[in-house]
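Below, each structure is written out as structure tokens.
Derivation of every value follows stated rules applied to the coordinates shown; laboratory data play no part. Computed from a predicted model, the values in this text were never measured in an experiment. Cβ atoms are built from the backbone, for glycine too; each structure is taken alone.
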Structure I
Amino acid sequence: AHLPGMVASLTTLPVIGVPIKSSNSIDGWDSILSILQMPGGIPVATVALNGAKNAGILAAEILGAFDEKIAAKLADYKESLKEKVLKTVEELK
């Protein structure tokens, strides 16, 4: 459950931890807390339980800070999410 912390202790690159709920976990809390409770100097970015999709988006945001093509694709993706929500709102009216 603590692979992100081990990786973060060995690199200066950003590390994103994705806590996972498994059949032998305590509703995922053991995974969440092991990633959140890192000692000072060893940061791990943490997303929601089973939040692999948001981890990918966060990674794209980090890379997009240095790559305009990635930033543009991410902006398009977020705009598509906005349009999807607005369409759903209209359908519910």
Structure II
Amino acid sequence: MDSTNGRAKPGEFLPGIIMPSEIHGLLRKRVADIEVSDTAVNCLIAQARADSLVEALEVLKAIPAAAIERLYIMIASSAEARLAELGAQP
């Protein structure tokens, strides 16, 4: 982690979380799908898709358990923020 600003370094999804580039790109796309969803239903579908990708990382033990939890929290926070923007109940 870059100690000067707490931002992810190149190759990190979040500070301290490094994953294969293919997964990194796909998870970024899934989170972007949440952030640009046009309805609450589409937001929840995008959230489920992102969560399932993290679940696969968890089952495969591809990244540490603490990183998995951070990813789930980040996805949930993104979905909650988007649902609030859409005026929907989380």
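Identify the structure, out of I, II, from whose coordinates distance in nm of label points 7 Å out along Cα→Cβ at positions 31 and 55 was calculated to give 2.0. Clearly, the read-out refers to II. I, II: which one has helix-only ellipticity at 222 nm (-39500 (n - 2.57) for each DSSP H run of 4 or more, over all residues; to 500), as calculated, at -21500? Only structure II yields this read-out. Out of I, II, choose the structure whose coordinates give Rg/Rh (Cα atoms, Kirkwood Rh) equal to 1.10 when calculated. Structure of origin is I.
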